[in-house]
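Every number in this text was worked out from the coordinates using simple rules, so none of it is lab data. Predicted, not measured: the structure shown is a model, and the values here were computed from it. Cβ atoms are built from the backbone, for glycine too; each structure is taken alone.
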Structure I
Amino acid sequence: MAVEASAAKAPGRFNALIGFGLAAVVLFALAPVALGDFRLGLLAKYLCLAIVAVGIGLAWGRGGMLTLGQGVFFGLGGYAMAMHLKLADAGPGELPDFMQLYGQLDALPWWWKPFANPAFALAATVLLPMLVAFLLGLLIFRRRVRGAYFAILSQALCAALAIFLIGQQGTTGGTNGLTDIQGFFGYDLNDPINRRMIYFIVAAALLAVLGVAWQLMRSRFGELLVAVRDGEERVRFLGYDPANVKLVAYVVAAGMAGLAGALFVPAVGIISPAMIGVVPSIEFVIGVAVGGRASLIGPALGAIAVAWAKTALSEKLPSAWTYFEGLLFILPVVFLPGGLASLAVYLRRRRSTSTEVTS
């Protein structure tokens, strides 16, 4: 039986290696040659959103948890990175520029000081969102909150974080957020070469996240996660605690969102409450639904496609692009529930059905 299982998994591994190889060629060879610096910077932004989408695909597509509040973890990772970069730009012992501008503080707040350490800041971008997700998950999943209640609660937490950040103008930049990021660990972000370096870092991070998600989906944990999604009570009767299974997926997805937020800051040069509120969190989910939440690559491709469409439509139709963005979500749900990732399967079935009818 073990030999048969190993033989069955071999084609999957081979196909995955081919897929990762093609993705690497597109991201590291074709895109830098075909795109200019501005468009390559936009692609880096889209890839950050794709990292968030991979985590949502794991939690929602595999675990059935509609996470409408990933902006919380994206924001925690983004602000952790931005705080360190702002302190680095200001120099030792100096206040960040926005604190001097608003004139509300004479000294650096105590909770800002640890982020001057690059090792602490880097760890916090991922571990802080995971810690928050762990604490929230313990409260939510132990009480068996799920379905629409879980989605509403996660969205409410996202709105609460955005409101909190807006109200702390002197320490978080308020509505403007943390802007004008100039450097990234000693590299000048105004240099086009360094901005390309950021793109390559983001692309490598996306491939790494996809690799982690692929391994989790094919593991015993991935099978348990699908079982919890399809029949939570049955899993409980078999001796497993569904709350723990959900908690792991939720925490991993939060870590991916935090990593995406941290990379988003040097890629775009800003992080603000407008990027982590309710609307961005819904857009994350739209991208996953369009791409296909049950697949591995679908959420990432969907997030990139929706972000690109948003940019293209806002350039050409600045007053009506939001309506078309809504259609991007409605059409796949109605006509292609499995998302773009299921398009090949759908066409194959149509072709086989047509062949049978003809014969």
Structure II
Amino acid sequence: MYVAAVDVSEALKSLASTMESIEAVLDLDQLRADVAALEEQAAAPSLWDDPEHAQQVTSKLALLQGQVRKTDELHSRIDDLEVLFELAEAEDDADTRREAEAELAAVQKAVDELEVRTLLSGEYDGREAMISVRAEAGGVDAADFAEQLQRMYLRWAERKGYPTEVLDTSYAEEAGIKSTTFTVKAPYAYGTLSVEQGTHRMVRISPFDNQGRRQTSFAGVEVLPVVEQTDHIDIPENEIRVDVFRSSGPGGQSVNTTDSAVRLTHLPTGIVVSCQNEKSQIQNRAAAMRVLQSRLLAHQRAEEQAKMDALKGDGGNSWGNQMRSYVLQPYQMVKDLRTDHEVGNPQGVLDGDIDDFLEAGIRWRKQQEK
């Protein structure tokens, strides 16, 4: 006898209800109309006369087609689930029941992920992300921790199949890195990863302390939206100081021995960026300019937000500071200090398993905005 039938029925009803809410937010009819219009543009013989515009059209088309396809697939999977559970009950088949239960869990996870995507409705949430990680207090342990965080985000992107590009890495003297900047090239990367911004804290037995003492170290994470053509972030040449220097590395034959690294200083704001991972000075300058434009866009947004906070009498947005702890000693735990979400597998998290933290952060942020 299939005893869980009532629970399954409620679960399927809940999934269907959630899908209705998601589709209302996405406005599926409008999405399909937008897809049709973009498909017409993409089919135009003159599309690639303007490569930049063509890239925008094809990228947006792929994004919207993916959203429509995902919602249609989830609808189909929910319908199939009902049939699968009915079959398991009718035949009292334990294998079919296990298969149905596994599919129910997978569909629930997929619906939850799609629901989180509907929460990313900010002005820049749909963009690619530019992430900077810097070592803070903690000496060599902080530098090592910063490198672990860089790897964590790159592994997360690799698992998702998202391309990444490391623009700049400044290596520390003994181990780890002083700072790094890299991009994650995927739609909604900024909206998804922006909840990672803030100070991360690690507690562990230091591998660099010959007395085996416990060490607390800190690393800061900054997440920016990648600048697009429509942003109009114009930077006059007389507002920039350009310095060139020799690229640094962790050692070995591949270390760059030419003065190809570029540092840009924006004189009005004092913002400094650098890039040394490209092969030529020209490429490094172009990459550094992209980073500077993203930083200036964020600076502009921060000024606008400060004005709004002053009008509201709000002290400002401080949620990003001290946002997560990674404890390896005396116990094993990673805990988000804003959402209280925690897991007991730090190594899994540091290997890129951060989806649950991202989802909890996005939901928490949306709640704060209400």
Structure III
Amino acid sequence: MPRPYVLLSAAVSLDGYLDDTGPERLLLSSPADFDRVDEVRASVDAILVGAGTLRADNPRLLVNSPGRRAARVAAGKPEYPLKVTVSASGELDPDAVFWHTGGDKAVYTTDAGARRLREAGIAAEVVPLGAALDWARLLEHLHDVLGVRRLMVEGGGTVHTQLLQQRLADEVQLVLAPLFVGDAKAPRLFGPGEYQGGRLRLVETRVIEDVVLMRYEPTAPGTGSLAVPADRHWLRVACELAAQCPPSRTAFSVGAVVVAADGTELARGHSREAGDPVTHAEEAALAKVDPADARLAGATVYSSLEPCARRASRPRPCARLILDAGVRRVVTAWREPDTFVQGADGTGVLAAGGAEVVVVPEFEEAAKEPNRHLVG
């Protein structure tokens, strides 16, 4: 289901702690980095913190810069992003400054927690999620009902850990502060458990006074029928490749990427690559991978358009090329229309061959863009 882009934001000590155990909050960021965080807050639709952070820090979670707030209003957005918290118990202080500063607020909770929050008169929209908290449902509600497209998560460690372990985080923005905490009782950023495999992609590093910002994106593909953040990343790459295709009146512009299970990119390609007027994207990408590469068996092919089931220009369509390569998972943005082939069904060919096909319709418009002259 569609959901917001989820950005995890945190600052930690050199030994990985979010705070110490003293009565006052440990300030890890520098003044310039606090301003950067304010800029990121101004760019999102909502900011989320867990109940533990709300109780411990009593944050306001505001955009502090008047200029940034004015720019939001000029762009037709609320002056402040929506403020969101999550509490299974619903045991939150109705007098916390969180509820009485900024703009709109929402709290996600259980059915029992919702009753407690309403009795307490919490000044926020209360959204019950059933008997237990469900992050997927929470994000779906934020997207579909509250219109949130970009969500910034500012803690605490339990929330960050759950979102990463459930593969619901699209980006991690981590600031490393030049100090040590050294207290085993202090809170850490990430807890134990099962995380995604492979290495995350380092998108950016930046020195900000005496701290360092590091931005990471997950790269390891999903393993089943549900799209994970890394799937969205690679499908976005495929759509960008489609835009590089030489235009044609007789064929679609398509991009494709082949990615191993650990997130290693094996190859990429696009339609009519290297001047060949009949080369398809998946064909171009797969041709760059050694057929004996054992990683193909666990790989995912990302294609901006559903792989073809029939073609006149080559003996084997792309769906068959993918199956013959041993790949058993395909992620695509757009099902092939009847523009050139009636009843095209690459998904059916792939499924019959034992492959999982995942369609992510939120990228359909991006996949169509370089083909507007063909489909309108």
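Name the one structure among I, II, III that helix-only ellipticity at 222 nm (-39500 (n - 2.57) for each DSSP H run of 4 or more, over all residues; to 500) of -7500 was derived from. It traces back to III.
Upon calculation of Rg and Dmax of the Cα atoms in Å, for residues 92-299 alone from the atomic coordinates, which of the structures I, II, III produces 22.3, 68? Structure III accounts for this read-out.
For the structures shown (I, II, III), distance in nm of label points 7 Å out along Cα→Cβ at positions 60 and 244 is largest in III.
Consider the structures I, II, III: one of them gives 27.9 for mean count of other Cβ atoms within 10 Å over residues 76-83 as calculated from the coordinates. Say which. Matching structure: I.
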